[in-house]
Structures are given as C-alpha cells and as structure tokens.
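Below: a set of structures, written as structure tokens.
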Structure I
Amino acid sequence: MARILIIASGGGHTGYALALLEALKELNCSDADAVIPENDEWTKSLIEKYVDNVVEVKKLRRPDEDVSAYLRNLPKALLQSLKLGRYKVVIATGSNHSFLPAIISKIRGAQVYVIEAIDRFCSRSRTVSLLTKFGAKPVVHFLEQKSLYPSSIVVGPILRRPRYSPKKGRYILAVGAFEGDKEIYDALSEAGFKDVVIQTGKLDPEPWLRRNPGWIGFRFDPDLERWISEAEIVIGHVGVTIAEAAILYKKPTIIYVNPRWRGTSKFEDIVTFGRKLNSIVITDVKELVDAVEKARSSKPPEIEARGAIKLAEIICEDIQNKMSSSR
C-alpha cells in the first residue's frame, strides 16, 4: 500500500496534483496513489505515470450543475470513497470531489493537507473551508491568502516546472478546460481572428474549425503546455492554466468570468488574482477584441513558482516523522 494519496480532482486541481507528484518524484518520495473524478480520461492520462494506482470517485457536482447534483451523486461517491485504503498523508486539491476521500482518510488516521485555489484572496473555497474544520492543514500559494486561514502553510505558487522555453507568440490560445467555453470560441470567430487554437473539453471543436479553416482545435491534449509556450495570448478562466501561462511562460493573459460556471471564485477574488498576474479580466465576450489589444501591451508578473517543491519537502518530512514514531 502506498503511503501518500493525492486527490487530483480535475481541471486546475489536477494541475496542483501534477506539480506535487513531479516534486515528490524529484525528492525520491513518490510512493503514491491517486484519486481522480470518474470518467476523467484527461486527468488519468496525466496522472497515471506518476502513481502506483488510480482510483475513480464520482464528482459530487460539476461547475455547470445546481445543488441538487449533490444528492444524486452522494451515494455512489461515498461508496467509492469507503473502498479506499489507509494512507499516512493525503493531499486534497480543493474541489468538492476531494471532500469524501479526504474526510474518510482523516477519520482513518491520515494527516490531510488541503490546497486552497491559487485565485482565492477574499473568500474561502467551500470544500477547503470544510476540511480545515475537520482538522486538515490548509496550504496557500501567496502570503496575501494567509488572511483566509491564519494557520495556513504558505509555500508559493504550486505549479509544474516549465518543460519548454517560451517562444515568440504566433496565435491566440483559448482554453476551455473540461467544460469548454462556447461563448469565447464564438466571439473569436465573429471577430475574425485568424490565428487561433481552441481547447474545447467536452465540446466538439469541429463546428468552429469548419467556420474558420485556419484554426486548430482539440478537446484535450496532455501536452497543453507546449501550446501555451508558443502562444501570443492565452484566454481562459481563472485558475491554474492562466497562472502557468503568466508566471511560467510570461504570456499576456485574459481571464473571462463566465456567468454559467457556478461555485467558482467570487468576482473580488478574480479581480485580485488578475491584478496579481497583470491579466485583463472581462465579464462579457463583447469586451474580447479590446481585451486582446490591451493584453498585447501588458507586462508579465515577476513571481517565483517554488510551491510544489516546498510542499513536497513538508510531506516527505511528515512521512519520515510518522515512520520514525511507529518504530
């Protein structure tokens, strides 16, 4: 049985998990299993090479679902979570998907760490807040986030090490994560942008590619980072991908606040996060053309991304202490 369980909950939450798994491997402390959302092939393709076992647990609610989804999905998610083994250390990456595996592991004696979202500055994530009330140790990326959790561990941005050197941008990259973002793709098409790459998640990219023969589109690509490294501008939702584009690859970024996505960061959080990254924040796709022009003249932030290795060091030390005390 592995000693570490990492709950990679999809989207940006998977980004934290990947960064941490890479850092643990670097420290020769990579004896880990992973929990991922049910049927999340994208997360599985990224995670499986770093862990001993991958276990699927149903997500309690997706961003586009209302609260009734909790009741529908709870029985299956609970049963799947109860089948998990015992671990010394568990890292929850913040989604509602993390809650049941983390709380059950806590009851079974594990030390649980929970990572707050990189874009939360004014309000707590619901799952992170709940888990800290049950004794999980909160982990944050920036010193400004410590006001949310006075007892939190500040490690810096938890991002993967860049695998590519930034290249001079030649296209606009629109990232839709798992859900996809029809409004942004439509707006780019209607505005007549020629050099565009769209990542569409569960949406079929073909309708936009037929209307725009010069575009490139795909649902998922485990090597999305390469597309980021060669982009001129990256457009997406608040979260890890935008942070990677701005911090790791020094790309101009645009954050679109999609009103359809429930349960995400509050507007005040997004504005603060955008300011931290020098991103352009828009709330209406009608603002997109002007935002592209503003982004082209923006300067990237000067932020060091050492959070993953610092958190990995804490976890490895925690495990060593637990093993010593059990002898």
Structure II
Amino acid sequence: MEGAVDIDSLRPGEAESHPITLAVPSGAPLGVYTLTATATYRDEGGESHREVETLGVNVDEVRVERATTILLEGYRAVGEEAQPGEVVELTLNLRCVGAEAYDVKVALSPDPLGVFSLTSPSLLYLGDLNPGETAEAVYQLRVDGEAQGGQYPLTAQITYLNSKGLPGSAVETITLTVTPLVEFRILLEGELEALKGGASTLSGDLLLIGTESVRFVEVEVLEDEVFEKGSGGEEYIGALDPDSPLPFDLGFTVSGDAEEGLQTLRVRVSYLDHLNRRRSSVVEIPVYVEAAPEVETVRRRGGLWFWIRWLLGILPR
C-alpha cells in the first residue's frame, strides 16, 4: 500500500485501521528504527488539526535473497581420449540455481597451444533458464594432426542477466586428454611353421606405428588351447621409437591335440603411455601347424634269453 491513507469521517468512539507495508533494504543493519506518523483532520467547525506520533520498528532478521548462479555441473567428450587428427564432440552441462537467469550465453576458447580447433561456432545462446533448469552446450573440435599426448585446458565463459536484470558471468576450465597414436606390428622373414607337440621360436621385429615413442615395452606369448609359453616365452624390449623396429625371440610350444593347418598365435605387447599408465595390445601371428613325423622303431636281437638259446644250439650260430 501507499504510505498515505484517506478516511472520509470518524464518529466519536469509532476506529478504523489500514495495513501499511514497509520495505527494508537487504543491506540495512539489524536494530530499532524510528518512524513518524502524521495525522491531519478537520473538526466539526472546519478547523484543521495536525498530530504527530513516533513509532519504533525493530528489524531483527535479514531475509536472504536468492542470487542467480549458472553452474557447470559437468562435461563429457565423445571419445574420452582423443587422438591426433580426430574430431571431438564436447558437451557442457549447465544448471541454473538460485533465481532466474536471462539471455544465457556460453563462449568456448580453445587451448593456448592450438592443439584443439573449433569446427563449430564458439558462442552459443541458451536463452532463459528457471531455477533448477538445465541446458547443454555442444561443440565440435578437431585435434591437430601433430599434437603430442597430454592434457590441454579449454576455457568456457558463461554470461547472463540475473533476476534483477544485472549482468553476471562465470568462467570454467575444461581439460581434454590427447592420446598418441600407438599401433604395433610384428615383422617376420617368412611363414611361421610349428610341429604338433613340439617347441618352436617366434623370431621377428617389433614395429611401432605411431606419433610418439613408448617406454618399458614387453612382449609375451598368450596361452590358449593350441599354444603355450615355452622357454623364453616373454621378453623385455625397453623403449621403442616409431618406425624403428627392434628384434625379439619368443619360445612357445604347440599342443599335441592341436588341429593341423593354419592357427593364430597371439602376442601381447605391453608398455607405459605418456601418463605412466600400463597399456597393452594384442598382435596376431598366423602359424601353420604340421603333424610331427613318424619315428621308425627298430627292435634289436639280443638279451639274456637270446644268448641262452644260442648257447644251447637252439638258434643257429
């Protein structure tokens, strides 16, 4: 209501009340404040009068207003670890809390090193958000083809108008991981053959096709129904550079029940990546399994009974 109230007339003994709403600024200190109430009127003779009353008002609590805040609840990238040359879809999950937000915008800035390049608009308009409402901002980024493995920060700036129409903003950092290209191949001089129930050796060169070197490389034979580790079934190679194959030898045995023909020998290659995580991949090698040659058994004449019979003349001398 307004601070002034008009009353047409009052008879003797009659009373009338009107509520008046007072507004207290949010920054006002707690305490007792003085208000002045002024009443003006005319009596029956038409003479004007004026009376002033002093009122005390106690402000004993503060009502906290809800402030507008836009939170980055999380983000996800399709392909959590991108490789050089790939396109990454990055989704930012935003939530409005407190009070309404108007004209919400998100601007994404690529990393300072230029590893990620935007292939979609950097500024996205999300519109108005009510408290508790969520929105997504989706970006497309391409990883530089010569990017080194590592973690790279991107910056997202969120701007909006709060519930009072005043501008607000927030800055968040998003970190994306780049994983180098790593692919292993085993180079053989010719076809690998092995005998059923026998032991053989895989001699070859381990080739790394990738963008960076790997460390603490180990190779080993993976056992299955056909092949088992033999003597020297695993070997430590060490550091391996791209396009620089290193030789190795792995011993393995073939089951006596293995089927003849083409079989697959699996070799596991393990290494430490750029984040010192143990990684591994499996390389398959075709092996032609052959039957073991038959061994002819020759029985020799002799023994104790043979000599007794010979001495007794039963057998010809």
Structure III
Amino acid sequence: MNHRELAQMERNGGLFTFLALASSHTIYDSNGNFVIERDGQAAKHVITLDKASKAGIDNKGFSADKLEKKNLLADEAALLSGYAFVKWGPTKLNKPAFALQCHTFATDYLGIADVECTALAQAAHDLMFNNSGDLTGYVAAGDLTHLQTTINNFTAADGSSQSVNAASPADTAAFKTALRNENKCIPDLLFMVRPFKTINKTFYDKVVLLCELPAVSVLHTDVIVTVLKTENNEVITDAHGTLSNTKKTDDTDIHGELEIDEVHSGKAILTITQPDRVTIVEEITIQIKHVNHYTVHMTLKPVPPPIPPVV
C-alpha cells in the first residue's frame, strides 16, 4: 500500500465513521437518496478493509476481524478527539492540558500494539465523557456511547491485528480494485449532500471536509542494531551498517550499537560489515512509529589454509 492509498483509506474511513454516528443518522435518515449513497460507500468500505487485511496477511494469530475493528476504532477515536481538540484549543476554552490528550490522527492508534490502542482510545473516551459539559455542540453523548461500544467490540475480538507477511500479487490487485471502487462513491456523496447546504449547513460542511483527501505524509522511524560476536556475545565496536531504503549509514559505538534514524517504514535490507567477519545481509521489517531494535551476531571469517612452500 503506497502513501496515496493510505491517505485514501484514511479519508474513506473517516467519512464512514462520521456517517455511522447516531447524531449523523438523525440528520440524513429522512433523505432516501443520500441514504442509498451512504449505504453503498459503507458496503464498499467493508470490502476494502477485508481486501486490505488479506493482502499478504496469513501469519499465525492474525485476525482480519480484529484488524477491521482496529481501523474502525482508530477512525472513530481520532474523529471525536479532533472535535474535542478544536473545542479545548486556545481559541475556545483554553485547556491545553486536555487538548494535548486528544490524539487526532488514526495512525496514533494504528501504529501501536492492540492493548496500547485499547488503552489510548479508552483514555480519550473517559476524558471526553468526564468533561462532556464542555463539549456541547461538538461531541454528543450518543457519540461517546458509540465509541465505547467500538472499544468493547475491538477488545472482545479474538486474535491480533498485526500483519508481517509480504503481499501476494493477487491479493494486492484485489485490494487496489476494491479501493478504486470505493473512491468512486466520493463524487456521488458530494452531489447527494447538496440539499443539506441549506437544511443543515454544519452537517454539509463536515461531509465536504471529510471527502477531501488528506495531505500525503511519510512517517519515519529509527533503527538501532546491536552487533555482537558469535563466539562469546561480546560487542563489536568497528562494524559498519547500511539500510537499502536510505543513504544514511552508521558505525558501531563502544556499546556495539549503530543507529540509523528517520528511515521509511516497511521492508529493507540491513547490511553489516566488519573486516575480519562474515558480512551480514538480512531483510528486516521496520515498524512505523517505533524504535526498531535488532541484534545480530557476526562470525569470524574462516582462516585460509597456508600456502604450501614452493619446492
């Protein structure tokens, strides 16, 4: 999945989550044409999530249902936190301590372990619930009830959302097709939401805003490698490391560690060299928004046999 596709997924997920809120349903349920378009986008979004989860994901413990529920939770928690952030920002109630606890990007929830995602979303819910009096007109009680249900559903789902395997060409193609089909719903929704411009301007503005493609951002992370001797686990202080996805390099320090910072997430080839030892060439998976720490062991090069004397 490239960065533009990630942005499209974020846009589509945000729109799907907003239109699923109880407060949104009360506004558009009486407009049959809009309901048809919304239901079409919702159905295609579920298909896109399913194809995305199958694109190369077949590792033990993985659950497509768990991943789908994590995506839904991330989108919903980020959306409601965004509303709270606007209300609690310096132009409103001037509560920066509250605003800083609002994680307004879905990647804040997706880039961490499942248990951490649950804790972060629950903390956001509790903060908004305990201060709901401040959020009148921004976050409704029904929205928080729905968020709590989403958190509970994600927690109860079996398996893991983590995916580590490479995508197969067939699954990748199926995902791209599903995403393109869902993207075609956006112009139709923009057309069908027009009547609300005079009926409910706030709802209209939110739908139009959510239909915009967010800025494509590239998230980076750090890689730390500890290099040890195979024979006794002592550190190697003169090894050199490179990664295939960056021009940056580093040499091990007195602790046997080298660090290459701000690199792209995903798969990369790690190469470690040292004059007296066998070169290490290894494919690694760099997780987004994590400090990725690896340990490698280097073996001494075999001693060449002595050259026999010339007779």
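Read-outs: derived from the displayed coordinates by stated rules, not from any lab. In this text, all values refer to a predicted model and were calculated from it rather than measured experimentally. Cβ atoms are built from the backbone, for glycine too; each structure is taken alone.
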If helix-only ellipticity at 222 nm (-39500 (n - 2.57) for each DSSP H run of 4 or more, over all residues; to 500) computes to -11000, which of I, II, III did it come from? I
Working back from 4.0 (distance in nm of label points 7 Å out along Cα→Cβ at positions 84 and 196, computed), options I, II, III, answer is structure I
Among I, II, III, structure where P(r) over Cα pairs in 20 Å bins from 0, in percent as derived comes to 33, 58, 9, 0: I
Structure (I, II, III) behind the derived value 1.1 of distance in nm of label points 7 Å out along Cα→Cβ at positions 252 and 276: III
